[in-house]
Structures are given as C-alpha cells and as structure tokens.
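Derivation of every value follows stated rules applied to the coordinates shown; laboratory data play no part. None of the values given here were measured: they were computed from a predicted structure.
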Structure I
Amino acid sequence: MGLKQRTKPSGQSTIDHKRLERLRALCLGFEGAAEKVAWGDPTWRIRNKIFAMQKGNYQGGRPSVWFKGETGAQAMLIDAAPDRYFVPPYVGHRGWIGVYLDTVAVEWDELAHLIGRSYQLIRG
C-alpha cells in the first residue's frame, strides 16, 4: 500500500512507527489506561482488561487494531466499509472489530471514537 512497515524478528510485518505512536497516544490518553505487550504486539488495558490491541501478524502481516464494539456495530461497520473493517479471529464472535492500519487514509477521528467506546465498555 506504499506505507513503510517494520518487520518483526520472526519476519512478520508490523505497523508503521508513526501510526503506532499515534495509536499509542490515543489509547494511553484514556484515564487509567496502560500498555502491555501480549502475543508479540501492544495491548491497551484498563484495570488489566484489554480494550484495544494492535496486531501486526494478521492476514499476511497487515497491521490492524482490534477493539470491542457495541452490539450491532461490527456488522454495520463491516457492511459499510469491508476494505477497512473486519471480524478479527479469536475475539470477533464477541463483537470485537478489526480495523486495517495499512490503508492510505486511516480515519483517526472515527477510530478514536470507536476505541473510546471500547474503553468505556470494558471499564464498565
């Protein structure tokens, strides 16, 4: 897609450094949020519960972020923009939403809103 990506030692592609830093700042901007590496990628948590995770090894190394969605949001977003949104493995059956981060124009305002809602849902 024309964006620079780093490669993990295992050979798996990961997110562009600038985009990771922007995602990190977004996620750590929530009160009480903490970052912890799990499964080789950063996750963001509130009270040790994950509300967002960056994945660099899904679908051929396409970098993405996964987060919890409200009831019905997953299907609505994927139907509206299947080139941006997807059902992530392992957590998708629980309503989690995946967003590709290797597209030319990441919708950061929309992403901030969706991750903010995930944070609220997980925080309770």
Structure II
Amino acid sequence: MAGRPQLPAKLYYRIGEVAGIVGVEPHVLRYWETEFRSVRPQKSAKGQRVYSRRDVETLLKVKELLYAHRFTIAGARRKLREGGIEPPPPEAGASSEEVQRMRAALVEIRSEVLALMDELDRV
C-alpha cells in the first residue's frame, strides 16, 4: 500500500478521527475491535471511544492486511500475532509548531482537570 498517512501529534483520537485516518467507516472499526484483541480503545468520561496512537497504527496494519494483501480476518489476526507486516517508518521529531500545539492541548486538559477537581470538592 502506498505510504501510511501521517498521524496528527495527539495522545488520543476519537472514533470519527480514526475512521478518517484509516479510511473506513466507524462501524468497521467497532467490528475490528471485536476481532483483534490488540485494539482496545479506552472510554472517555462521556463513554466515547478514545484510541491511542498504537491502536491507530494497529488499525492501519489491519486495513493493509485485509484490503491490500487480501488476508482473511483469521489470517490477519495470525499475521499480527506473528509480528505483522513491516512497521511504519519512524517519524522525525516533532516540529516546534507541533510542540506548541501539544503544549496548548495539555494546558487545556490541565484546566479541565482542575475545574473537575474543584467541582468534586464542592460535592
């Protein structure tokens, strides 16, 4: 398959984002979760799926095995267990712009956590 898409520099991705990155519908991702144990998104406080970068990379491998290499689900599962296909090339270090975006996201997350802690203290 032609090069893998560049993943945005984030810790977690929502199902819609992952569907867009991988190039499949969200229901396909939910089905793959039932078939591939290595894909286990966490649930947010609101009950939404949040995928790690590793989950997204695994899903990209799954898609490549199923669509490009024409594996069956069982065959793709076996191939992943045996070490899968070539890993994606290592990404270069984050640019200063990416670092600034990540820092801003962390500041926002921190303020949300502090607000939640204040709310819990009032209970």
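Figure out for me which of the structures I, II the number 27, 19, 14 belongs to, where Cα extents along the principal axes in Å, for residues 52-99 alone was derived from the coordinates.
It traces back to I.
Once mean projected area of the Cα convex hull in nm² is calculated for all of I, II, which comes out largest?
On the way: I: 7.2; II: 9.3.
Largest value of mean projected area of the Cα convex hull in nm²: II.
From I, II, which structure was helix-only ellipticity at 222 nm (-39500 (n - 2.57) for each DSSP H run of 4 or more, over all residues; to 500) = -9000 calculated on?
Values: I: -9000; II: -16500.
That value comes from structure I.
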